[in-house]
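Right after this note come the structures.
Laboratory data are not the source of any read-out in this text; all were calculated from the coordinates shown. On a predicted model such as this, the values are computed, not experimentally measured, just so you know. Cβ atoms are built from the backbone, for glycine too; each structure is taken alone.
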Structure 1
Amino acid sequence: MPNSAVKKSGETITVVVTAVGALIGQGIIRSLRLSGMSVRIIGVDRDPCGIGPFWCDAFFAKPAVDESSSAYLDFWKNLLTDEAVNLVLPGLELDVLFFSRNRADFAGLDARIVLNDAGVIELAQDKWDFGLELERLGLPAIPARLGAGWTDCARELGLPLLLKPRQGNGSRGIAVLHDEDDFNYWSRKSKDAFLIQKFIGSDEQEFTVGAFGFGDGTALRPIIFRRKLSVAGNTQYAEVVDHKVLTDMVTRLAAIFKPVGPTNYQFRMDGETPYLLEINPRFSSSTSLRAAFGYNEAAMSVEYYLHGKRPETPKIRPGRGWRYYEDLVAP
């Protein structure tokens with residue numbers, strides 16, 4: 001359970017949302033506005049010219065310094081103190097890592113930071129290590145090879161194959177390999193360390209699941225979307241579904257990993273076997289879509305991290321949701 005509450009429910013709170021120039025940060029803002037809570041939202045982003053600042057009550061641009069420097073740490077400590085911030089909701093994986101790896105530096109401040117379990121955050125950084133951990137735990141793990149050539153991969157894993165960066169999220173850097181020419185091309189093109197995986201299931205059997213965890217092995221009943229991805233690897237279309245196999249698997253995973261706060265699970269089904277592609281121990285690109293169906297992880301985070309209350313299981317509305325582009329013109 002987080003530290004004791006610093007604000008009573010109903011009072012205006014000051015919340016920092018990071019990466020407001022990107023999809024996840026904007027989804028967190030929208031979720032906070034939908035909650036009906038009295039919130040002053042401060043946006044933070046590298047780009048002061050993005051759309052995010054228009055949706056915030058105040059905005060601060062990140063300084064042009066290395067994020068591992070003491071100057072960057074001082075920027076955050078000063079911001080949280082000077083603006084009397086109550087809660088920080090990171091909207092970018094890099095921000096999650098920064099706050100998680102510097103927890104001790106923020107421990108003495110009044111601001112609470114919405115962070116998952118440190119061990120889960122670190123484990124999720126490497127897809128190869130994560131797959132090995134799934135195998136060790138006896139959970140379904142997608143067969144994969146590291147550092148192997150085309151012949152061995154094709155013989156042992158079958159075709160087609162997937163090339164995946166060991167680090168990163170969404171579908172960035174992922175390529176489907178149908179033959180040796182694909183393998184050679186994408187191997188050369190990849191700028192990062194990668195692994196080769198067996199191609200599991202189909203695009204129609206991909207699911208994104210949100211389950212707010214409590215750090216003790218329990219979590220709220222999940223919300224499950226059957227989804228279609230955009231080119232950038234974010235959820236473009238989502239349909240709320242009931243799926244007992246996935247519900248049971250998420251319950252099992254929560255008991256094992258003990259995540260805390262917003263936690264996103266990505267699955268592919270192969271027959272009746274749920275293969276976990278990755279855990280995102282943070283807010284995800286589906287945050288605002290979940291909130292629209294009644295599963296508001298930003299509001300839950302305020303209740304849990306700031307007020308010290310376990311959120312009640314929300315009533316999830318059925319339906320479908322789409323993400324689309326819209327113009328905003330400002331003077």
Structure 2
Amino acid sequence: MGIRFDGVTVAYDGNVVLDALDLTVAPGEVMALLGPSGSGKTTALRAVAGFVRPAAGRVFLGDRDVTDLPPHRRGIGMVVQQYALFPHLRVEDNVAFGLRARKTAKAEIRTRVAEALEMTGMAAYARRHPRELSGGQQQRVAIARALAVRPDVLLLDEPLSALDARLRSGMLAELARLHRELPDVTILYVTHDQVEALTLADRIAVMDRARLRACGTPRELYRAPTDAFTASFVGGANLLPVTVGTGAVVLGDAEIAVGTAGIAPGAQATLCVRPHLIGLGDGPNRITGTVSEIQWRGATHRLYVEAGGHRVMADVRELREPPALGDEVTLHFAAEDAALLPAGVSGD
């Protein structure tokens with residue numbers, strides 16, 4: 001069962017927090033809603049859940065218009081940031097809660113609870129209370145509870161935000177495994193973490209200031225972003241203002257070969273280059289500047305280089321002898337590793 005937003009607008013006291021969203025999530029697809037706080041992504045998810053009522057537009061689950069249905073009649077599962085487990089109930093009773101609310105037969109409840117706990121690796125903890133579990137284990141219980149009702153649609157609202165980095169990495173792998181085991185379940189995943197979106201999603205919808213900014217596969221948005229906001233939010237990027245020439249652009253004193261099709265000579269544009277695609281030393285498309293900051297990141301050094309009044313980031317493989325602050329260095333990148341975007345860092 002897929003999800004479709006048809007011109008969905010949500011407003012609170014006249015303040016629009018989701019503006020005419022048109023978006024379709026295919027059956028069995030993982031769609032990540034990615035954006036900063038206040039971008040409208042959680043509001044979109046809550047509109048699907050039935051917790052907010054659109055001021056305009058309709059929400060569909062499959063062919064069914066659910067805009068006017070209460071949450072309990074939509075047949076969805078949902079996992080929120082803080083798990084929302086009942087502290088006085090054992091794990092098995094937390095997982096069974098939704099089934100009991102649906103008046104499922106007792107024998108069926110036992111079967112489904114056991115299946116959900118086995119699927120999430122929590123079968124051995126069925127008799128424990130939430131206080132006896134780690135954060136990652138509590139998150140697994142919350143996911144098991146959502147899966148126990150066998151939803152066609154699973155809504156995940158920043159489910160890993162309360163976990164530390166190690167647990168978050170492990171849960172990402174678990175969520176990816178769960179989706180492989182449940183390929184027919186449609187997942188709408190809200191996050192502000194680009195790594196989560198790139199790791200899990202079949203497609204990413206980038207949200208900004210209540211609007212959908214871009215939508216595509218992780219590779220499409222990373223390799224060929226449509227605007228500077230998307231480029232900066234999906235993966236991080238150097239966004240450098242340039243003047244367009246014929247088959248090249250001008251950055252300060254440097255002429256850089258990059259495709260300029262469709263952009264008139266003399267126009268202003270933004271050159272997008274990912275930091276890890278920039279090399280140190282001589283090569284094509286050279287940029288010369290002064291090292292202003294160096295960060296050691298284990299496998300790489302991140303160099304910040306002041307060049308022509310702009311700050312350029314380069315992630316280079318760990319250097320045995322990195323340059324010193326104030327050293328003049330030359331950076332380079334291949335033309336095919338750069339993209340030319342409309343002018344403006346914000347993407348407006």
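For this structure, a couple of remarks:
- When distance in nm of label points 7 Å out along Cα→Cβ at positions 56 and 136 is computed across structures 1, 2, the figure 3.8 traces back to 1.
- Computed 0.70 for FRET efficiency 1/(1 + (r/R0)^6) of positions 184 and 224 (r between Cβ atoms, R0 = 35 Å, to 0.05) - originating structure among 1, 2: 2
- Structure from which 16 was derived, relative contact order in percent (Cα under 8 Å, 6 or more apart), options 1, 2: 2
- Structure (1, 2) behind the derived value 15.4 of mean count of other Cβ atoms within 10 Å over residues 288-295: 2
- Structure from which 1.9 was derived, distance in nm of label points 7 Å out along Cα→Cβ at positions 24 and 216, options 1, 2: 2
- Label whose coordinates, when Kirkwood radius over Cα pairs in Å is calculated, return 20.8 (choices 1, 2): 1
- Identity of the structure behind 2.2 (criterion: distance in nm of label points 7 Å out along Cα→Cβ at positions 120 and 248, calculated), options 1, 2: 1
- Looking at Kirkwood radius over Cα pairs in Å, for residues 16-199 alone over structures 1, 2, structure 1 comes out largest.
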